[in-house]
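For reference, the structures are reproduced in the following blocks.
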Structure P
Amino acid sequence: MATKTQGGLKWELIFSLLFILLNSFSSISVQSSPQSYEPTPENLKARQWFQDAKFGLFVHWGIYSILGDGEWVMNTQGIPVKTYEKLASFFYPVYYNPAEWVSLAKKAGMKYIVITSRHHDGFSMFDTKYSDYNVVKATPYGRDVLKMLAEECRKQGIKLGLYYSLLDWHHPDYFPRGATGHRTGRPDHGNWENYIQFMKNQLRELLTNYGQILCIWLDGYWDRREANWHLDEIYHLIHSWQPSTLVGNNHHQKPFPGEDFQMFEKDLPGHSTKEFNVGQEVSNLPLEMCETINRSWGFNLQDRGFKSPRELIQLLVKAAGYNTNLLLNVGPMPNGRIQRECVVRLEAIGKWLQKYGESIYGTRGGPLAPRGWGVTTQKGKTVFVHILNYQDKALFLPGFKRRVRQATLFPEGTKIRFKQLKEGLLLDLTGVKLNEIDTVIKVSVK
């Protein structure tokens, strides 16, 4: 084998360094986003409302519901575009009643709804002039389900946010292909810039034709992390159309400039039970965790893994203790109804919030970091101690330095004995019957 001379090694090193630098610059331009973003006063006000709201309804609904195998069915079953398009002709949600959906969200104690306007299958659940592949033009139902929901949200005083997929398994200009959607039978060519313009056009429709929008919930960036998504332009356009609209992107990374809240998929902030959350930093932006009631986002006929009301209520409480919202998902059936199992659980959460809502709404994460036994939330001069899993007769809150005026069982008002030590606060739980879901102690501080 021939050996390299010292001069040859020197030039090889130089070229290697140049290659790394060029790729670094390329990466910076690809991930382009505004380096300086100043949210407007309207946007900051919306952020505060969002943090106070604490609880929202996520809705995954599309023509994929017909197959009853989740929202990823086009990809998981490798269904070609021309075959999948036939589903639109079957979509006729005869029982769709947005008033019932919104009323259910309110009954559950939710303050906002986020619905899929377009998922990865590329089918638009709204009336768009930039594609005939939409709920008005391609289905026998022929009505704009999104506009119907938007009108009902305004009528009942619920804010509306819109999920919008960056990833598209249907659009011919989504090219080069990403990590998914390789078996859909699309041609191996396309114009990426045309696709970016298509998204801008649709987002303009969503933000100009459907009233005030709380947030744009983007997803699918992870399919082509190396691509130039023109996020700087997209974020700027969203904020120019509606300055108060919050922008979030489910990319599982530290938020990019121009984003207004950070979401965590199926994990509390800082946790990584899901591989895609490993290494995701927690920012100072408003936070939101999204989770399913069973195991599926879109309607899945055979998914019987429903979480109990206790599990869901405790998840909401934990989320509040982590200073994050909970966006809890339902996947309506193709007939337009929400599964009874979901309805029962949402009503149970609402009933609990009627009694304990003061310890959740308008709060921020408490002075004590989450513990194995539970979490704390706080609002003004009140700290709520949420005991979720505990058996002992005394509970010590290390590092609790604020002077305590009184501690009471919430909402009953029964006084709890306490002792303030230099190391923290000791709560005497003798005689307190712990609630199997959440024992709440209200600590009033000076």
Structure Q
Amino acid sequence: MFVMPLLLGNLGSFAESNQQGLWFVSTTGGDDTNNCATPQSPCLTIPKVLGLPTFVEGDTIRVTSGSFPYSEEPFALILDKDVMLSGGWDATFSGLNGFNTSIEGKFGGLQILASTSVSMETFSVHGDADFAIQNEGTLAITDGIVWSENYSGINNNGFLALTAVRLRNSFGIALVNYGYMAVNDVVIAGNRFGGVANHGTMIILNSVVDDFGDWFTTAIGNSGTLTIQNSVIIDSINPYTTPATALYNTGSTTFINTTITRSSGGDTTIFNAGGADLHFYNSTFAFNGSGIENAPGGVVTLQNSILAQNGGNCTGDPIQSLGFNLIDDTTGCTIISTPDDILNIPALIFPVKGNAAYAPPANEEALFAPLAFSSPAVNGGNPAGCFDDQGAPILTDQRGLPRSGACDIGAYEYIAAFDPLKYLWLPAILNFSP
């Protein structure tokens, strides 16, 4: 849970130093013979600015929207100086125009060298035959799009923070991490060889992993330390024989306020290897084609969590309850339960339809599994409240809505004003005409 403060500490010291100069680059009207110092005299390329003797590390470069020329270099842009890149500006640099600045390479898109700190916003980065982004330094990306036509999206060996980034439709894996990575408000979807391969330390917040996987791969593979909070893992569908469709865990994985749903294919939905540990806190594991397989020597714990409506909830070595769980069918499971667990009782939970189906405003990325008002999960959790792996109170549910009273089990807090039946059946009744 220390990844985000660690990353923000690194990036914060860099941001504080950015009190130097402001430079301008235009993808269409720039000229590298200009001085790059005013909106009226922009340069054509970012490297030209970085090479100026008056450029000071930590300066900001504003870049107009549009695409730089397609590069056939190993990486279209290599950065070895601290810089803040601000993309998406209109032709006169008077404001943002709603379009990204695009960096595209025949091989790789962007490389950040070691001991270099870069912050960039409103950029699209595309590689073809290599990683779209290779990071060896410290990199923060906000409001971006990343993909690779024939390879993987991002390979991180340093410090990386992603906010409001879309990683879609890479041929390979969207995110490969060997360093420290914090992901917030990110959509990882449609990547053929899976969404995440974590071998370092990583936290995923408020995000969507929607990767079907292919060629015997899984949506998320973890051999390091991984925390996923206020997020959803959905539609991990693999037509091939693979050990797991949603998560293959050989390290340490913790789910907090997270829903894992609609996964199918493979041998199981989640595989926890011997020597690995897997933990669920106020999370919902439901409507999957198979369950959780805990290999001999693996550790799996559940607290205030739901296992329901799966094609078998669990197999393998015992799963340890930390209290207040709802498991609708324990057939095939070995559960070391507590008196507070609710076992072999229907969960009365609705399948994921998305925010548009259950409550306004419509948001296709808000995916959750609501509870019926009569579900035993409602107020069925710890009466003292919901708590995470550090014992800290969990004050909101997956959607960010407040938890109140006794803790509801799972990632969703039932609130009468947003009763799912109002959005599922009432419109149909009102619109019915015999």
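What follows draws every value from the coordinates through simple rules; no lab data is involved. Not measured: the values here are computed from a predicted model. Cβ atoms are built from the backbone, for glycine too; each structure is taken alone.
Sorting P, Q by relative contact order in percent (Cα under 8 Å, 6 or more apart) from high to low puts P first, with the largest value. Out of P, Q, which one gives 13.6 for mean count of other Cβ atoms within 10 Å over residues 50-57 as computed from the coordinates? Matching structure: Q.
In this comparison of P, Q, the computed figure -2000 for helix-only ellipticity at 222 nm (-39500 (n - 2.57) for each DSSP H run of 4 or more, over all residues; to 500) is attributed to Q.
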